[in-house]
1. Assuming 0.60 is FRET efficiency 1/(1 + (r/R0)^6) of positions 71 and 87 (r between Cβ atoms, R0 = 35 Å, to 0.05) as calculated from a single structure, say which of I, II it is.
2. Work out the source of 25 here, i.e. which of I, II gives that when relative contact order in percent (Cα under 8 Å, 6 or more apart) is computed.
3. A value of 2.9 was derived for distance in nm of label points 7 Å out along Cα→Cβ at positions 7 and 23; which structure in I, II was it taken from?
Structure I
């Protein structure tokens, strides 16, 4: 499922946040991203959206934090490709994804 179709508000908010960080290189990737799989952790109320079909080793990931602004962290691989999005207070995102599945 395409990220921008399922969660357009999240994508819009992330685009703004990335522009403020000077990371416009990731904005187009957001628009084109598909969700390969997603998980929800009830204990931490965190939803993780895996955007790459192949999981990326966390030691090879750059994490960009938009926590203060949006409660979101973005992961990109060593080649600068967006590979995951962690949404804190993610129950609302998980609920939307369940409904669209």
Structure II
């Protein structure tokens, strides 16, 4: 696990609960680009609707990688297992306080 910046807060776009199917699809897209099966988040400023979680808390369940991009030097990837199951989706949603739809 990479060391978290003191007090770093991760922000993920959206506020609705993620399904296992969508998380798996998004993780597969990230793997094709970044080489890592996971969800993209930022530790930078986010002005669009988003949910938040303390990196230290997320890291108790999932590995978090610093994965800066040209457009977001604070980009992070939350590594997810293959396959993404309903249990994994529930853990992700709980960590980010995402409401069930």
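What follows is calculated from the coordinates using simple rules that are stated; it is not laboratory data. What you are looking at is a predicted structure, and each value in this text was computed from that prediction instead of being measured. Cβ atoms are built from the backbone, for glycine too; each structure is taken alone.
1. Clearly, the read-out refers to II.
2. Numbers: I: 25; II: 37.
Answer for the origin of the read-out: I.
3. Details: I: 1.4; II: 2.9.
Going label by label, the one that fits is II.
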